[in-house]
Each structure stands twice: as structure tokens, then as C-alpha cells.
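There are structures below to look over.
What follows is calculated from the coordinates using simple rules that are stated; it is not laboratory data. Keep in mind the model is a prediction, meaning the values are calculated, not measured. Cβ atoms are built from the backbone, for glycine too; each structure is taken alone.
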Structure 1
Amino acid sequence: MEESKRIFVDSNYFVALFNPSDTLYQKALKIAKKIDERDMPLAISNFIFLEIATILSQKRGKRVAIKAGEYLLSNPKITLIHIDELLQEQSWNIFKQIKNKDISFVDCSIIAAMKSEGIDELLTFDIEDFKKLQKNYRFQLY
């Protein structure tokens, strides 16, 4: 894998990583180790950031949510993609096209952001939901 290729990261990975009581915590730790070893650049969107902060605040408390937020915002290996008016419109179009009710608007914004940024790899724990979209939207699951 090329070093410059970014991986888009869904909120569930970081929620698990910052929450030791999450059932996916150990899996997230293993992936984090691999990402560190390979020095892989990551990307999230402002929508993903708000999901992470909100969910961690609810599950682990405000202090953990702030710690995670500071980590995400200060880490030079993580690019924050802003879902602006254009990307929101593209996300909405994807949302309208997808028949699967399990795909959220935020999930559609992930696809729009990846497409816009030329990112073709997604790290998510929602494998089954995104598997159904891989062929149409041409991306790989990490």
C-alpha cells in the first residue's frame, strides 16, 4: 500500500478505541497498532468528529470525549474534511439513491467525502452495511 494513501475512518472505530468497555475495543487496539506501525494517514469528516464526540460523551463522559476530540484535532496524521454545502448536497443525492434503510445520512456523507478527496479505503466496523455499497461506489474496506 502506498504511504500517501489516506484511509477514511468511520466514527465506530474511534468510539471503540477510546472506550475500553466497548465490545470492539481489542479489535480497535490491534488496528491502531497496525496503523501506527505503517504510519498510515487517516481522514475523518466534521460529521464523523461530531458523532465521535457525542457518542463518547454519552458513553464515557465529557472528559473522555474532550480527550478524544483533542487527539483527533491535533494529530498531524489525521485530516479533517469539512462537509460543506456541496458535499452535503452530494451526500443527500447518495442518500436518496441508496435503498438500504440501514445506511444513515452520515454514512452517505462518508461516501461523498471519500469520492471528493479521492480516498478509496474505508475503516469501519459496519462491514455488512458498507459491503453492499462497495461495488456501486468503488471503495475498499480496510
Structure 2
Amino acid sequence: MLIPVVLVIGVFLVICHLLGVSQFWAGFLFVLYWGMVETVDPKRLPHVVLGGIVGMLAGYSSVLLLEYLGGTGGYVFIAIILAIIYCQLMGWLPVAVNMMTMIFLTVCTIPAILENTSLLAALQGFLAGAVFFGGFILTGMALKQRKLLN
């Protein structure tokens, strides 16, 4: 089982390289969460993708808010985070605000990530992972359902 996994990861890295996607960590974080927590449930894929995007946007908003609003931007950022946490606790907007949101919100507020990675580059890596791994896994499930795979 190790060799197929290594090959799939290798193909993903080659595709990222060919497309100029440098922040492939976001794609790995996507497949890690979808695989381990959501057990690659196809019904949960929209939640995982949208939650990741919302988390990234929220995390990177700190930089933009501080840049354009100064100290006031910090208060706006805290208000956004509190609203997201409240939605999570109340179970509101579960397609957009879920555990994937919280994971990406956490990762995208790490100073080293904010200083060395643009939002666009992180989104590219995330979407590359969602399309590649999501497509790969869903295709495998469809083939297995049609009994073309064991």
C-alpha cells in the first residue's frame, strides 16, 4: 500500500511543480482532514472545501485589516474571529464554518505562514489538492462502485 500512496503523492507534487503551485502544504492539509476526520465522505467534500477557504480568508484578513485600518484592524479581526467561533459553537452555517475552517484559520495566522506565503499562493495549493485528491478519490470510488476496481 505504501508504493501507491508514494506514487499518488509524487504525481501531485509533479503537477504542482508544472502548474507553478508552490504552497502544496495546503493541499496536503485538505486531504489529511478529509481523509482522517471526514473519512473521504463525498457528501462532506463541499463542507471541507468551503470551510478551508473561509478559514484561509479569515486568517489572512488579519494582515489586510492591520495594513489598511491600523490598530483598529486588530479589533475588526478579533470581531471576525469571535463571530466565526460563535457560528461554530452554535452550529450555524456548517457548510462554511466547521472544523476545517478552524484548522485553516489557525494555520493561516501563524506568523511564518503570513510573512512568507500569499493568500493567492495558499489558495492555489489548497484548490490544487482539493481538485487532485478529491478527483482521484471520487474517481476511485466511482470505479469501485461499478466493480471496475476490487
- Message: Out of 1, 2, which has the highest value for distance in nm of label points 7 Å out along Cα→Cβ at positions 13 and 37?
- Response: 2
- Task: For Cα Rg over 2.2 N^0.38 Å, the calculated result is 1.01, so let me know which of 1, 2 that is.
- Result: 1
- Task: Compare mean count of other Cβ atoms within 10 Å over residues 21-28 across structures 1, 2 and report the one with the greatest value.
- Result: 2
- Task: Work out which structure the value -18500 belongs to, where helix-only ellipticity at 222 nm (-39500 (n - 2.57) for each DSSP H run of 4 or more, over all residues; to 500) was derived from one of 1, 2.
- Result: 1
- Note on the structure: If relative contact order in percent (Cα under 8 Å, 6 or more apart) is calculated for 1, 2, the one returning 38 is structure 2
- If we compute mean count of other Cβ atoms within 10 Å over residues 5-12 for structures 1, 2, which one ends up with the highest value? 1
- Note on the structure: One of 1, 2 was used to calculate distance in nm of label points 7 Å out along Cα→Cβ at positions 77 and 93, yielding 3.5; that structure is 1
